[in-house]
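Okay, got some structures for you below.
A short reminder: the numbers here are calculations on the coordinates, not readings from a lab. Worth saying up front: this structure is predicted, and the values here are computed from it rather than measured. Cβ atoms are built from the backbone, for glycine too; each structure is taken alone.
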Structure P
Amino acid sequence: MHSEAAAIPQGARKFYARLTGPKQQLWLDNVTQFDFYDRAGPVKSASDAVAAHFRATLGSAGEAGQ
């Protein structure tokens, strides 16, 4: 996840392009680098996307207590 308004978006694209394995992009509009830490909306969007990714790639192996 990233944003055009966050730090070094072109670097995030290059990093993503080099990843192997399951991947998915999430680009949020008008979100600065600090918003990913300080604003509830972007934090929730990011954490929900991460949780969905882990559910899809790890299945039940990624659940707490397993």
Structure Q
Amino acid sequence: MMLVSHMPLVAALTGLLVEGRGDRGPGFPTAAVAELEAEVWAAGCARLCGFTNPVELRSDRRP
């Protein structure tokens, strides 16, 4: 399933699913992608298995 949303909903939902609390979600930069896994989609039952910040994908960025 893919959910596309805006702040602050996406951070609150990620925090709720991973940490069990909506106020514990990560900060999402514009167009970031969080990948979650869960057998049961309920509070505190998901695992954050990936987080991609679009800046990391730019080929012209410098170290």
Structure R
Amino acid sequence: MKASDVRAFTADQLKDELAKLKREQFNLRFQKATGQLEKSSRINEVRKDIARVKTIARQKAAEVKA
């Protein structure tokens, strides 16, 4: 997921995307614990996507207040 794609989202879409990514992160951690995880690099990708979504959501909230 690219930052330019995330910037096009509305606040509600960012919230939904964050929830989806957190759910995926939980599932990946669960798969890792049970030894079923095939692509371990996906964990880092999801972590970075979560950080990206949170950062852009915070930036948009700051723009509204300013």
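For which of P, Q, R does relative contact order in percent (Cα under 8 Å, 6 or more apart), calculated from the coordinates, equal 46?
Working: P: 32; Q: 26; R: 46.
That value comes from structure R.
P, Q, R: which one has helix-only ellipticity at 222 nm (-39500 (n - 2.57) for each DSSP H run of 4 or more, over all residues; to 500), as calculated, at -15000?
Details: P: -15000; Q: -5500; R: -27500.
Answer for the origin of the read-out: P.
Mean count of other Cβ atoms within 10 Å over residues 11-18 was computed and gave 11.0; which structure, P, Q, R, did it come from?
Working: P: 11.0; Q: 19.4; R: 14.0.
Corresponding structure: P.
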